[in-house]
Structure 1
Amino acid sequence: MDDSFIELEGHRIEAIPLGHTDTDDTTCLHVPYLDLVVAGDAVYNNVHLYLAESPQEGREEWLAALERIERLNPRLVVAGHKDPQAPDSASAIGETRQYIHNFAKLADNAESVLDLYEAMLEIHPNRINRGALWGAARFALG
């Protein structure tokens, strides 16, 4: 029996395992009928990413999870961590990906936790939850 989906009012809702994103064993829900993904912890929308459990290997898995979501070709993406003012747009997938790339590049060149934190704030000044960024910088360089 395939238990990776349920049917609700005649429409399929698929549970898709993503592996590591901001923590281990995350999952998203895909509702093909609505071109919708409820992305859980895989996609952030205008919020600093929680990278304190994501060393380089974890970030690579996270990037692969984003690719899996993108291949579903959703029109709407509900992020698990989002600014309440942000729209539920599929563009959050690419923005999450870019944030991970920015963090990795800056972490490789930062001289201190504060340098990494401030460099990320220069690139992403309007994202909320700066505490997550500080924790990620401490994890990466502490």
Structure 2
Amino acid sequence: MKEINLRDYYPFYTNDLTVEVPDEVADLLREYALLEEAYRIRTYRYKAFYSLDYDGNIERDIALSQPSLLEVMEQRRMTSLLYKGLATLSEKQYKRIYAHYFLGMSIAEIAKADNCAFMSVKESIERGLKRLEKFFEENL
């Protein structure tokens, strides 16, 4: 049996009041306290302590916001242009750029999958990006 102070768990207690509880209950209360403190630290570290309820209906406005027709057409145009630009690359450059930027693979992972050197993959991606940049300059 362990003794706990109820003042630690109930803020309305003004005086110390200790009670004996089974070990399992004390361990569970300690675990919850640690989890709560970890959550508090995480929200502070990632600045997640702002509420979306700041203004009336902000959550609804974000969930129901629809892009305008102009935004949809511009997004389709840019997507089409991107895929046309990727089609101008060599097959290796296309696969490596796609794996790195779309699939989120690191250059080391791509090099391991292609069974080649790290610098080879890095240079291939850089050359492909330069070709894409030229393509976009010509077509925008």
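Where a number appears in this text, it was derived from the coordinates with a stated rule and is not lab data. The model shown is predicted, which means the values in this text are computed figures rather than measured ones. Cβ atoms are built from the backbone, for glycine too; each structure is taken alone.
Comparing structures 1, 2 by mean count of other Cβ atoms within 10 Å over residues 13-20, which one has the largest value?
Details: 1: 16.4; 2: 9.6.
The maximum falls on structure 1.
Computing Cα Rg over 2.2 N^0.38 Å across structures 1, 2 gives 1.95 for structure 2. Assign the value 6.1, calculated as distance in nm of label points 7 Å out along Cα→Cβ at positions 29 and 85, to the correct structure from 1, 2. The read-out was computed on structure 2. If distance in nm of label points 7 Å out along Cα→Cβ at positions 5 and 117 computes to 4.6, which of 1, 2 did it come from? Computed on structure 1. Among candidates 1, 2, the computation of helix-only ellipticity at 222 nm (-39500 (n - 2.57) for each DSSP H run of 4 or more, over all residues; to 500) that gave -13500 used structure 1.
Determine which structure produced the value 0.15 for FRET efficiency 1/(1 + (r/R0)^6) of positions 21 and 101 (r between Cβ atoms, R0 = 41 Å, to 0.05), calculated from the coordinates; the candidates are 1, 2.
Details: 1: 1.00; 2: 0.15.
It was calculated from structure 2.
Ranked on relative contact order in percent (Cα under 8 Å, 6 or more apart), which label among 1, 2 comes first with the largest value? Going through 1, 2 one by one, relative contact order in percent (Cα under 8 Å, 6 or more apart) peaks for structure 1.
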